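Chemist: In what follows, structures are represented as structure tokens.
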Structure P
Amino acid sequence: MLVWLAGCSAGNPGFTDLANLERPSSPNTYLVCPADRTTAKIDQEPPLYPVDAAALWQRWSTAVPEEPRVATLARDDPGRRLLVVQRTPFLRFPDVVQLEVYEVTDETSTLCLYSRSVYGYSDFGANRRRVESWLAQIGR
């Protein structure tokens, strides 16, 4: 039964309103976002990128879907939002990740990344590791 559950579709949860996000009490989410963009407790401030928002969106929206075991659930190019599901390697549990890119100035931009498990109470740090890995790899 566990294998069956792991293979089930994560469904399409749709975009989350990150500005008014209410995070669950369970330790299975990770949020990187500027503090002025959300009412939720953030886990980490994002980097400030020395490129405009269009360039940052192009980089992230192209690279994230190429990550292993990632499928795109929704994409909003005008709003610079992307929603994907990434499945764990062994049991294929789905984790949903939302990306939003924001303009700071004409020449700088930043982002929000919200990664959350669909099943279970704890993720043993998987969402944090995913976000930190993507920030290190894709954000260069």
Structure Q
Amino acid sequence: MEQTKEFYQLLEKGIANLSMEERGKLYRPCAISCVRKYVLKEMQRQFDECGGNLDQQYTKYGRSEYFFADIIESGHVYEIGYPRCFCPMVEQGLVKSAVHCECSRQSILFVLQTLMPEKDILVTKRHTVLENAKECRFRVVIT
């Protein structure tokens, strides 16, 4: 197990040297795989139930033990995230670098792009547990 941990830590160091675009391309397939089966289906169900209105969805479903969503500017700016890191790779101690949080950023981007394919969506990392924050928080701007 120590060799596996060392491998992932070396991999993370290499990924940290990549551009944001390259990191996104690298983490996107993993992010999609992680959220496709359950998270996307549940977010789609909530979105449909709320008439395709993200503000209504986040007002109704924006607080749980797994997820939070704050409406910063109605219809346009949100801050969403997780009260702790739920990544199995982190929970197993395989990854420790905040560079891995690109996977979460990509998963949020994928879900929102699937829900609203006609919109331009920008997701930026605010802070994460892997950066010693209390929570993982991402800013979402929709135009």
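Read-outs: derived from the displayed coordinates by stated rules, not from any lab. Just so it is clear, the model here is predicted, and its values are computed rather than measured. Cβ atoms are built from the backbone, for glycine too; each structure is taken alone.
Chemist: As an exercise: distance in nm of label points 7 Å out along Cα→Cβ at positions 102 and 126, calculated from one structure in P, Q, equals 2.9. Which structure is it?
Modeler: P
Chemist: Given 1.00 as the derived value for FRET efficiency 1/(1 + (r/R0)^6) of positions 22 and 38 (r between Cβ atoms, R0 = 30 Å, to 0.05), which of the supplied structures P, Q does it correspond to?
Modeler: Going label by label, the one that fits is P.
Chemist: Using distance in nm of label points 7 Å out along Cα→Cβ at positions 30 and 54 for the comparison, can you identify which of P, Q gives the largest number?
Modeler: Once distance in nm of label points 7 Å out along Cα→Cβ at positions 30 and 54 is tallied for P, Q, the winner is P.
Chemist: Using helix-only ellipticity at 222 nm (-39500 (n - 2.57) for each DSSP H run of 4 or more, over all residues; to 500) as the calculated read-out, with -15000 as its value, let me know the right label among P, Q.
Modeler: Label of the source structure: Q.
Chemist: Now for a separate question. One of P, Q was used to compute distance in nm of label points 7 Å out along Cα→Cβ at positions 46 and 78, and the answer was 0.8. Which one was it?
Modeler: So the calculation was done on Q.
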